[in-house]
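Some structures are shown below for you to check.
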Structure I
Amino acid sequence: MTPEVWFPNLGIKIGHLSRVALSIFGFDVYWYGVIIGSGIMLAVLLIMHEAKRTGQNPDEYLDFEIYTIIISIIGARLYYVIFTWDDYKNNLIKIFALREGGLAIYGAVLTGIVCGIVYSRKKKKDFWLMADTILPSVLLGQLLGRWGNFFNREAFGGYTDGLFAMRYLKEQVAESNISADIMRNVINVNGMEYIQVHPTFLYESLWNLALLIILILLRKYKKSFNGQIGALYVIGYGIGRFWIEGLRTDQLVVGSTGIAASQLVSVMLVITGIAIYFFKMKNKKVM
């Protein structure tokens, strides 16, 4: 069988990789949605566990997450639509076509932070403690969600022949995501054309996993100040995303500047995270 996905330098071949997880009465349920949904549920469970461990009320976090998840999905969609407006301006109904793809994680993260600020003020809770409780768990959802991109054959980088080089059947990939350097290095195997690329979904998943482990270990022994873990999440994720976004071929760009929107947001988040870290250091307060 001709493999549909191939990691040649690792000796891994995947014969068939379907985007569809199952069909219910003729309605296809995609792996992308299943994986993201699973990531969200696991993240919520981890948040509630951390709230209980630190003597907080898990039910308050559950209430917060229920509406924040919905609003964050809307934020993820709006972020994507804003930076691909030409694809929607003449057919606004397509904005609601979520099954065609188009969710940007930074839109969800930024919207979630705004929700946290509003909720903490309304409920008179410590926003920084909420950030320390929630943000490491967000990484769990993020690292799992990237595997949805793997099934969708998207969110990859340019050509590489490195250790983790990944091959997709060219016919199964959106042409708009195939850059010039990828086209120059199309590989023909037994009459089938493959593109060989950086698996940036894998890079980000592994980066998030490493960051998650570090933050969980740090918050277990947190003795500095509320907001420490949240600030380190912002800094760590921003650094990783800036690097990985630079490799991707499907960047959302700011107007005609050619600047990748996610790299710009990453820089802003890293600077903000560093500023918060040192500002909070001046007024240490731990739960």
Structure II
Amino acid sequence: MKKVLVLYYSQSGQLKRVLDEIVAPLQQCDAVQCDYREIKPLHPYPYPWSFYAFFNVFPEAVYLDGCDVEPIEVEEEYDVIVLGYTSWFLSPSIPVTGFLQSEQARRLFADKPVVTVIACRDMWLIAQEKMKSLLTDLGARLLDNVALTDQGKSLYTFVTTPRWMLTGKKDAFWFFPKAGVAEEEIGASSRFGERLCSALDKDEEQGDGPMLSNMGAVNVNGKLIATERIAHRSFLIWSKLIKKAGIPNSQGRNVVITIYAVFLLTLVLTIVPLNMLIRKIMYPFRKKALDKAVEYYEQPSGR
């Protein structure tokens, strides 16, 4: 019998719903034992977030300063680990980072094949690059990645996602669409669990190739690659400034956060739309380079 460990941290519950769909076929497979466990920080993060609580985790998320998490009651050996995470400021969420930096994770992940599952806005490429580094440090083997993103256009999600995180409301309003991954896409995630059952039966997890190829596991928007890289460079600078201003929730840190929030809002209202327009115009001239970048970020599972 093959043993599968599914780990996740989900605040809004959206990621858990995606994993529920993936896990269901595994739990129904007689030849698979599936252990489904939540990563729990010792000091829970709020949801919905307050404004300052949300931005106070910004520096720690960007620089991969994980938090302390509760030990997870699991067995010592698994054939495959499925790791579900969301993106916080273009990085894996702090609780997931904290767990991956723990001694327990070092024992669990050593030389184990891993399937990552992401449910987030529309910018996850840098977070997955950081995840690759964390898994490499653990000696794990990343075989597959599944990334589900918000149904709204990129510009709309600058409004709908913060509204969802700060109020808990994800419904459509005015001309803005509903926040989050589309319901039909969440429901269709069961196909990944079905394919994993078949792959495990054939011992495919023992190889180095992906098990979820040609299944639409990821779909990279090439027009957002440069935007995400630029945003991450900005995040590194601002998060360092915020860190230097004081400890989390201190007055000094909150002052710099306020300045950053004004800067970010100005950026979203002016530079971001202009940048998107310029990149749309330039896309035909950079198509070859962008196609190569898209192919890289879609690995290992591919489109």
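Please treat every number below as a calculation from the coordinates, not as lab data. Nothing here was measured: the structure is a model prediction, and the numbers come from that model. Cβ atoms are built from the backbone, for glycine too; each structure is taken alone.
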Which one of I, II has distance in nm of label points 7 Å out along Cα→Cβ at positions 32 and 224, as calculated from the coordinates, equal to 3.8? I
One of I, II was used to compute helix-only ellipticity at 222 nm (-39500 (n - 2.57) for each DSSP H run of 4 or more, over all residues; to 500), and the result was -19000. Which label is that? I
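Comparing distance in nm of label points 7 Å out along Cα→Cβ at positions 48 and 64 across I, II, which structure shows the greatest value?
If we compare distance in nm of label points 7 Å out along Cα→Cβ at positions 48 and 64 over I, II, the biggest value is for II.
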Can you tell which of I, II yields 20.2, 66 when Rg and Dmax of the Cα atoms in Å is derived from it? I
